[in-house]
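Down below are the structures I want you to see.
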Structure P
Amino acid sequence: MIFAIITHVPHSTSQSEYFAYAPYVREMNLWLKHVDEVLIVAPKTKKMPSAIDMAYKYKNIQFHKIPSIQFTSLKSSLSSVIKLPIIVWAIFKACKRADHIHLRCPGNMGLLGCFVQMLFPKKPKTAKYAGNWDPKAKQPLSYKLQKWILSNTFLTKNIQVLVYGNWENQTKNIKPFFTATYSNSEIEKPRPRDYSNELKFAFVGSLVEGKRPLLAIQIVEALQNKGKRVRLDVYGDGVLREVLQEYISRNSLEKFIKLHGNKEKTIVKDALKSTHFLMLLSKSEGWPKAVAEAMFFGTIPITTSVSCIPFMLNEAERGVMIKPELTSALIQINKAINNEASLKMMSKLASNWSQHYTLEVFDEEIYKLLRKV
């Protein structure tokens, strides 16, 4: 099987290997186990791979470099329009040669792939929609257009669109799906937590406005000011790092709040095994892997109610859902942490649920998708 991937994820090379964002590559390596030849249509960067990148394990890769595009300003929009014919032609050639077309959405390349795939109605396809599929969510027009094209059974045929969450009134194209990080061999009984002493919080993710890392810091700061023994470890990097570090320094929070930057998967994994709570207060999500990974080891997620999170937490049975506002959040969190018996049950239920979604189960479901016509 010749498998074509259309993606906006930037790729880099080192020692004849292709690298990209680790969670994406980790998943794609599972898909590639079941194919004979791979065509990747994606932007390529000259930057060296970073700590959050990893290499494809597959060797038979034909990489088709395309320019990246964005429409954030008049200048970038004009430049992107000029590049469109080159990109569309590269996507068309890959789709024509492929036995199976795989789109990564949402994104600019995914949108163009949505249009091009219409020319190949008989070819089997999959689309991984890694964003928020909630029909009621406020999203950019390009995202809504991708969702409409993929859902439309007249324009898009012979496809399985993998989405996070189980939503009402969907077409036959749409298939509720999940993702995974850990294997069956990594399943272990969560370590007992003592919720009566120091409470450990973790933030895992990009330090960007959409993840609200400052709110996470302010919540832990407020808990400390109210006499709670707390600490917060922040794993991740991004444009807000300097702002957050300045806030921590200005308010003398260094004793109980630390920015660690990007760390390897094993370091974060070890931290989650003893952490009490994960803070993820995103404005939007697809399948928040940080939440599922934390739950795997019994860490209780404190999250906003976006995308499929209510499904993951079973409407707050397996975690704490808060409103993204400091005063309201503190009331909800204080209520939760004052009930130790409830926290222990929450931790157990979170782990039991997450440990069902292992890499082996994920791999089996991918195999079924690729063999289904």
Structure Q
Amino acid sequence: MQIKGNQENQVFYQNLKFEESQKPAFAEISQKMQGLQQGSPEYQALKEQQDKLIAERRDHLKKLFTTYPNTLFTAFKRAGQNPVLKEPKLANGEIDTQTQVEIFRQEFWDGVDFSDKRLLYTPVIFNKLKRYITELTAQNPVAIGKSTDELMAKVSGDDPAKKEYFKFFANWITLNYEPTKTTLMDAEGVYVHMVQNYFTKERAFWTDSMTVYGLQQRASEMAASLVGQPAPNVISYDPNGQETALLDLKAEYLVVYMYNPTCEHCMEETPKLVQLYPTLKQQNGDVYGIALDTDHDEWTGYIRKTGMTWTNVFDPSNRSIYKKYYVDVTPEIYVINPDRKIIAKNIKVNQIMEVIRMDRERRQ
């Protein structure tokens, strides 16, 4: 195909032709490498051929970028390139893979021009963001928060284009880790970090003050019960009307079990916890059950029906549990260790003993 009068298509097909010319060589090398042991002379020779092709491709793109600096093709293609993989060495001469990954992650966005809003309308930014957050970042709230802050610092400021990137990144990360929509143990940790730092009146320019207020309110309700934080105390009422405090329980490990008598999932998990309870007690654990959205008769009837012999409390006003242990859907399970810190949440009954076992091993 010959293109005239359109620089974007001209450079696009020029690059396409080059890439097609390299495909047979890449395919042949890849086929020959299958089954060869890494580091063997045959493998190394093929690897050198492959590296040569990659270098040729890199030189080809560099020339295109220089010749057509202002095209969307150049901005798009440059943004999509991965950093050259560095090979930092340990004292014994082996590659320091941990540092290698960190350098790769730090350089991952170097080719992106955040002042070019056009890229937001291509797949390249979405694909890079997804890979950066979900693959190049450890999947825990602290690491995700750190990676997010480093990225958001690149798109902060008054530049109108950067503000659009800021908006896109903030919304995608927050929605991707919204509680109940991810398997991450403490998704609330990510959500709280995002809302408290990026959905403020000063920074969330794309939304109204009432929406910001609602998000901040929800985040504040979650903030007290994040994994790693001291366990909040709950003082509520048992079936006899006596005040009973969570942190008065003497067992090493405490399980906070939040349930509703008519919840279908609670009907599945409660019998499992009743069956596990004797084993938990033998392992110096105990349960503090908190009933939600019910009434006294329904609650006490459920206790008798299921045989929940652990401490059970219910507060019709919810005042005793508000901003203590956040629950999005029931049942909700929290595990508290001997230091009275939250070590797990959003888990199933069959995961409780494994959480306790891992914490004990860590403490030895």
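Structure values in brief
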item: Identity of the structure behind 12.5 (criterion: mean count of other Cβ atoms within 10 Å over residues 48-55, calculated), options P, Q; result: Q
item: Which entry (P, Q) yields the derived value 1.03 for Cα Rg over 2.2 N^0.38 Å; result: P
item: When FRET efficiency 1/(1 + (r/R0)^6) of positions 16 and 288 (r between Cβ atoms, R0 = 41 Å, to 0.05) is computed for each of P, Q, the largest belongs to; result: P
item: helix-only ellipticity at 222 nm (-39500 (n - 2.57) for each DSSP H run of 4 or more, over all residues; to 500) from the coordinates reads -11500; which among P, Q; result: P
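The numbers here are math on the coordinates, done by the rules we state, and not lab data. If you're wondering where the values come from, they're calculated on a predicted model, not measured in any experiment. Cβ atoms are built from the backbone, for glycine too; each structure is taken alone.
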